[in-house]
Structure 1
Amino acid sequence: MKLSTILFVILCIVGTLYHAYFLQLNEVLKVADSFAYLQMSYFMKDFSIASFGNGWFGFVYSIPIALMNLFIINDFLAAQIVNLILLNVSAILLFNISKKYLSSYFSLLVVGLFLLSPVYLHFSIHVLSENIYIPLFLGLLTVTLNFVEECYIFKSPSQHLLRQKKQVIIIGVLLALLYLTRAEAFIYIGSIGILALGLALLKKLKWKNFFSLGILFFVSFIIIISPYLYFLHDLTGEWGLTNKGASNLRQAELRGQTQMDDAGFEQAVAELTADKHHLIAGFAGGMPYDTPSIEGSLGDFVARDPAGFIARVFRNQIKLFTQNIPEIFLGKSPSLYLSDNSRFGGNILFLLWCLFPFLVLLYGIYESVKRERVLILTSLAFFTPALIFFTLFFTLNRYFLIFLPLFFLIYGIGLAKIYDYSKILSLFLIGNIVSVLLLSTMVYYNGEKDKDDYYTLKQEAGVWLQGQITDTENIKIMERFPIVTYYSGSKIRYITPYTDDISDIYEYGLYNKIDYLIVDSMDFETYRPALAKYLENTPNGFTKFREFSNAKNQKVIIYKLNEV
């Protein structure tokens, strides 16, 4: 066995233990999206149609969780073990890609930086679909790079048509799985089209093969996704790739530019219809599907306010390159320069220290353009549709997280070239980026570790409630984040509507036959501040069922809806 292989195995073991250590930050379910993935995995054991969810989230990530759940009863723990396995799958794929362009030892460095990434760490310890989205993308990138490179290498590509057909089928299947994980992955059909068209125009791919392989790609893609498309049609009565388009357009109009859980997002997702019986957006992840009362297309969205639309795109572009990409690449460290509460606030030397990795990344792009054109053009073919599509609406770090391995790969290419000129400088730069990543991890750790008491309190309330009811699976609980819901054993989520009037919530709950309302310190004080008074006073139409509190004076109150 080669030394590099032994070192890679050791690196994966250390990386797994490193990520496992940080699972202490997520011993209790904290993220709302996690409920939906665990909900789908629960229904998979019975092969229920509910395994597909409600069309808000894709179901592929729930499959390995359901399989692991056959051996580990606790589905939350099963999901975390799945994440650790997928982390190693990503490492293997990234290592193999890196070895095309770098020595084995620089490839090890690229993988090591990826495993050290604080942003990836955040997603890997939570039950979120990015954990399978990244290895699927790396698999797609691997096959696509092989296809493009072989078109450049072979003078008579038609002689390798059988191999190309196999590659195209695999590309179609992997892209379909990406789509079934996160619906927005359909945009990468454009990436494959751009690459194939470019190869044909450069005469690296014969036109007849361009069309035959294109048909084969679409057939393999459609065969995989067609059952899900039929499911969406059966659910909504309409044909489409996703049923959350109207909600996303509403979010783009209402939410702010920088913060995910702001008032705009809350209003977009949880505002009530005039009769107070439904959400305007219809539903959210983990909720029963309900037809949105808003209609419209992207064309309508643009036509309503063309100037505002253009301004939004430019703001999103600026945000992407000044906030999203820096945070994805290095975490929160660079932002400490702007913080008044940080010892690094306003420190020019610290800012320069954080800029070094970006300079190496830019140099890596320069070297890739000169020497690794297939890599850079393929990367751009995938990045460009994402750049265009997401900035039409709003940008979040998670939308671009799949490019994190590429950032480190291109950084590695730049660093390897610097190593040829100066070994000392390259060692300095390795220490530089490792220190920045570790600092970001410390910032993340310190920001998360104090949240445990609050979430543990919600867990306590959920477990207690589970002991008070018999039909736990079908109990209906209304709360902003479905944590009490999850620990009660319920498999149905209802979000607390966005309103200042408790009578609206009562009417919504009564119409939807909801059993309990959860009022708690953090969610109501942060997201429903006008209703926070019900932490002290029982609202009309409700009966206090049980109150939980802790030493920090945090509260979780379970209210039962009174029947008329």
Structure 2
Amino acid sequence: MVYFGFQKFSSPVILLLKKIGIEEKKIKEVDLYGYLSHKFPGFGKEFMPTLDEGSFLFMPVVMPHTSIGEVTDIVKKQNLYILSIPEIEDVVAKIGRAETPLDPAPIDMIETIITYKPEYSPPDPKTGKRTRLWRENIKTPDDIWKEIINKAEIVPGVTSAPKLGPIAARIVMLQTGMRSSMGVKVFGTNLKEIEEVGFNIASYLKEVPYVEPSSVIPDRLIAKPYIEIDIDREKISRYGVNIRDVQDVIEVGIGGIPISLTFEGRERYPIRVRYMRELRDNPDELGNILVPSMEGAQIPLSQLAEIRIVPGPTMVKSEGTFLVSYVLFDKKVGYPEVEVVESCKRYIENKIKSGELKLPPGVFYTFAGSYEQQLSFQRRLKVILPFAIFLIFLILYFQFKLPSLTLIVFLQLFCVWGGALFGMFLISREWFLNFNIFGINLRELFNLKTYNMSVPVWVGFLALFGVATDDAVVIGTYLIQQFSQKKARNVEEVRYFTVEAAKKRVRPCFMTTITTVLALYPVLTSIGRGSEVMMPMSIPIVIGMTWQLVTLYITPVLFCWIKEKEARKYLSSF
């Protein structure tokens, strides 16, 4: 129940009561059900804990038709607002893209690297004291991020963005193509259809309680203004103008034509001739471009073609031969990623079943981001975990060559596993170790908080499984030696030999456990970069090794019980 939570643990009972005729709604309205669901919520799941990189990568977007000048003004204002936050040290923004195919960022996407100050200053050389640099109301980097979002929203015409660090952002962008750790990919064959479906899904995602509404950002696919020149073939034939001549005039006047090269040292630059930007941006002025006819007459382009501004695609993305649109979103603080995504999936599926959300033919969606990585990890874990446990059992059997003792020692693994899970449950409780010793709060000292079941946690469990049976092996080996040297003739002698053997192995087992726990003490109290990964990895080992001291009693008791049965059977044969 500690691992799965009371709701999942009680689901078989609820199904049984529903078959009897009791409604599920009435069961959940019982005070005891709500109390136990609150006290035993279960462990959340996520792929990796959030890294404290010391900076954020804030990537909002503006409307696709925004000019370079307008985007520059927005960036300048936004940077000034963000810099006004006391915890912010530096802000650097980028618009556009570099001259490389590896950077396809459009003008409407802003990339701002925001560096914030560390929570504490370096130790003073004389006193060794550290000064806290954050305000009293700022407890975590999440609080700084909220301040950034509040300041950034002051500038009109720009969206918010999901919370990411520079490293995490680049990794998730390489893995999924999205600039968020959570999102929805809408696939289809028509840009207008997938854009409309994306906006509909975004409106429903904002209603999910676990989702931060301001972070829901659907892609605007068809919003960039294009000048479309539709050549009228009847009109050009009336004037005796060839369609190729009209196209050449349009190409030279708007796109330009290279006429020569200029050399600046080792650098070469093409010389291109075309109309000024003021003429090229105005459809009315473009209509005054003269097109020569075969008779030598100069005919305005507006008499040969229809010039209009139409919306077009900002960027065309495709995956698996399908056009794709992204809907980005982020979770609220305190909720695990997998639970958030699964809640969103259920909510969207219910909207489709009820008919409120309709998908056109050929349009489908999938949830992407770190959620996909977590599902892949769970599939691998279902193979790795049983295989590792089976190998441990084989090694123990080769050591003892006695099925009974092998099972006794092997069961200690599950005892330690359960103890580690229960310890993590206690750590997630606010009252656990929440007191001061010499003015130092133990909960803050050991950085205790709620830890979700992520990759580092399971790595810690796998490492724990490798050492979980050490004490039991030491005691079990000595028990075998003791009983092989001395033959127990009755139950009293069995108990005496067992106690004597266990006493002689208490000190080695205790020292093995204590040295392992003390070796991980610096990790438990670390507050620097990387502690977000090391802490979840070390906590299962520390709690499990501490709980391993219970095996000092379990192994001798079970071994004595088996030997007593053998002694009674031996005595009854006479």
Structure 3
Amino acid sequence: MSITQAQKFLTAPIAAKNRPSSRFSVAFWFSLSLIFAASYISEGLQEAFSHEYVVGDNAREYVSWMYRYFNPKLFPNDLIADYFQSVTPIGFGAFYKMMARLGVDPVLLGKLLPMVLGLLTTSYGFAVCMQILPVPLAGFLATILLNQSISLHDDLFSATPRDFIYPLFLAFLYYLLRGSLLGVLVAIALQALIYPLIAFIDVGILLFRLCKWQGGQLHLSKDKKDYIFFATSAFVALVAIIPYAIQSSKFGPTITAAVAKTIPEYLSGGRVSYFNLNPVSFWLDGRDSGFLALMSPPQLFIGLLLPIILFYQARFPLAKQVTSCINIIPRIILASTCMFFVAHAVAFRLHWPSRYTHHTFKIVFALAAGITLTLMLHAAFHWSEQLITKPRRRRRQFLALGTAAIVGLLLLLYPSSLKVFPKTPYVTGAAPMLYDFLRLQTQDSLVASLAGEANNIPVFAKRPILVGSEFGLPFHTKYYAQFRQRAIDLINAQYTNDIKQVISFIDKYNVKLWLLERTAFKPEYIAENKWIKQYQPAADSAIANLQKGNTPALSRLMQSCNVLETHNLVVLEAECITKSK
């Protein structure tokens, strides 16, 4: 292949006059995009299927209660299961319910979805990019960057509603750019049912489409179709979101910013760590509060050059092929930014502010970066052909092609330079004997524990727990008030010297089993546990009691009431404890 042919293969836009060549180019780059996406996902799924007891970290919150679809008697009157069922988006729950009726285990489903959702994300991402710049290479580069970015965070492997954001939002963009009202409405409905936050951005984008910039002035659109798209989409989004808003209000209003600032859960080192002492970090890159939260890899920021390139079109000839669909990018940014500041203003009624920019900005920057790299590559080839003398032109062509090859290799090999890629959120259950033992207990056998392994009990053993660090979301007031009181009562009971207080605790919550770590009665066990340290003054009182050399009542029963020992864990029978008085 000559250099000229290579240039045409890499940067030539698709043309109706040359359909066979265009079809081959599209098929080649699209197939390559899917291959890379599948390879990234396959690497991540190796961990998912590496052990019998593997589950997504955050999936434990959503998946555990879904076993009620198989057995409605599971988790009876369980605060944690009831709460997470109420805050699970209706569409997400309905999808898992449908699959449960087909006999598909929720944990297994969560492991199978990344491949499907990842390939859909790649397909729609490629198609959206082609609507903006009809050069297949741009679609390939954009999807590579997007898939690398997604794989650096738990945006596809989490088995939670946010895994659906990328394919559904890109589907919305594609159908909007194609002018398909039905496609837009279906995409918005699915987003509102599965991840409602993104539906607000969809409606915002459609609202800003009503404004046109012409002749240096802002005008309202005269196209009736724009108003039809906005009105019908807003109606569909509203209808889909209202039932979820009602359902999720069962456990009270969300916590206010004023109250959140006073509790350790929202401060540095807390369960949420929302309020950062550094205002720059809070507004810029805070995980839940930042405008550019979790924006990586750095290659995404190549997209910032796109406005400059479009301004100097004379030096970038291929920029003339950029279609009017490019206007969707500033509208996405504007809609996302507006929702970001609205979410900050009404904190935390619209969830974490960063959720409105984190995902959409990744898509925008990936698209912009893919287009930018393609325009720059074409400009380099164009520059190499400007000289009349053949030898010098030849050298320039080799330089342009060599530079393109190096940039391409650096981009494709970037994941291999990372210590961990993809970064998956999977956790492995460390106590199979414990899960087997608990499954033999009655379905209402409530387990009290401060151990981290307690987080795995609902999903692997299908038994309720009193509290667990993974389930302590300080978001809805009625839920967290009960959860916090449970945690404080448990700490007080576990470290008290008075057996009567222990028995009173067991009777109050109807505890059947007590899970302890062998190191639980050392002061550093509490002092080094950020989650337990949140619950004051109970945590500090427990540390002080242990430092005095006192022996908690429960520690004296670790042998006599022991019903199971595995690794560093000991299970005590509550009935035995109550009889020890």
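Looking at mean projected area of the Cα convex hull in nm² over structures 1, 2, 3, structure 2 comes out largest. For mean count of other Cβ atoms within 10 Å over residues 196-203, the calculated result is 19.6, so let me know which of 1, 2, 3 that is. Label of the originating structure: 2. I have -20000 for helix-only ellipticity at 222 nm (-39500 (n - 2.57) for each DSSP H run of 4 or more, over all residues; to 500), calculated from one of the structures 1, 2, 3. Which structure is it? Going through each structure in turn, the value belongs to 1. Tell me which of 1, 2, 3 gives 0.45 when you compute FRET efficiency 1/(1 + (r/R0)^6) of positions 228 and 316 (r between Cβ atoms, R0 = 35 Å, to 0.05). Answer by label: 3. Look at distance in nm of label points 7 Å out along Cα→Cβ at positions 68 and 100 for each of 1, 2, 3: the largest one is in 1.
Bear in mind these aren't lab numbers, they're just calculated from the coordinates by the rules spelled out. All of these numbers come straight from a predicted model, not from anything done at the bench. Cβ atoms are built from the backbone, for glycine too; each structure is taken alone.
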